[in-house]
Structure I
Amino acid sequence: MTKKSNKELCISYLEKYAEKDLEAMETMFSDDIILRDWKIRVIGKKDALDETRKNFKNAHSIEIDVLATYENQNTVAAELKIIVDGTEELFVVDVITFNSAGQISSIRAYKGRGDD
């Protein structure tokens, strides 16, 4: 079986996130993951899963449209259009870093705007 590229791992993570699949998050996150966005910063798998669980609980539905990706050796930046509950539209860049085992070691999310 061929090892997935970091871009493929990133897309898989985003698909599982949109499905609100917390079990998948648990396997994808490294033990020492750092999760940071414009509101929070947490370190460690337990706290990252707790934050993710809160996000899932607060959203009835999550749609993620990947607008573009940029990849280097161990990091993928993904430009995203996220629609929460069919009405709230967010433009976000997720910068996702992977460890040598293919697990996510950090997610840094930056909020943007929908215009060019």
Structure II
Amino acid sequence: MNHYSVPIIASQDLDKSEAFYRRLGFDVLHDYGHYRILSDRRGWHLHLNYVPDWPKTVEDNPFGLYLYVENVDEIAAQVSDLIIEKGTPCVKPWGVYEFAVSDPSGLLVRIGRIIPQDEE
């Protein structure tokens, strides 16, 4: 079996968080009330955990999530109104074509693909 990790994301509002992640291509696999398991059915998985009053403000959320995908532009088009940095997606100095959005609880979500060195 291959190793993989699944983030457990704290959410003040599971419905808003679910709607946000649906825009990124996720669907709910299981709903346990205060805990939801989501997947894009191609490798991405995440769990949403209801945590009331956390963070106190969305600006206080210190965590982030990176989603690697080939179709960066397609996903960016689905969430263009949420993209944080103008002019993205674009190639960053660290060799990734990416953009970033923030989920309803302030979690930074970067979406990108690694640019092979021969394409830079």
Structure III
Amino acid sequence: MTLTSLVMGARAKDREAVILSSIDSNLQTAIILEGLPDGSSELDTLASSHNLTVARIAPGCMCCVGNMIMRVHLNRMLRAKPERLYISVANSEHIEQLRLFLTQAPYDDLLSFTDDIVCNT
């Protein structure tokens, strides 16, 4: 099972900083980020030299407009069997729908969830 955290916060920079501070370089980690970084991103730089896979999805609700795109990235990442997964979203309005999607087949057998991480700024 892949240990999975949902990371929520309005600013991409804050979400990325929280994820960056949580990464264990000994674990193969996958990250799905909603939106583009606010300037340069350390996560993108680290991806090339660590056990890190980063995918960026255009801004928009992942459970509504981004569901298919997120599913494609998630499936690709899960084929590599990461030990850790972060899914970063800007708006927590539909977080329960996203969680419901991620706890249904086939993901229910693949993902184990931590408490949500909320970035307050």
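None of the figures in this text is laboratory data; all of them are computed from the coordinates on show. Nothing here was measured: the structure is a model prediction, and the numbers come from that model. Cβ atoms are built from the backbone, for glycine too; each structure is taken alone.
Assorted remarks:
- Origin of the value 6.7, where mean projected area of the Cα convex hull in nm² was derived from one of I, II, III: III
- The greatest value of distance in nm of label points 7 Å out along Cα→Cβ at positions 33 and 73 among structures I, II, III is that of II.
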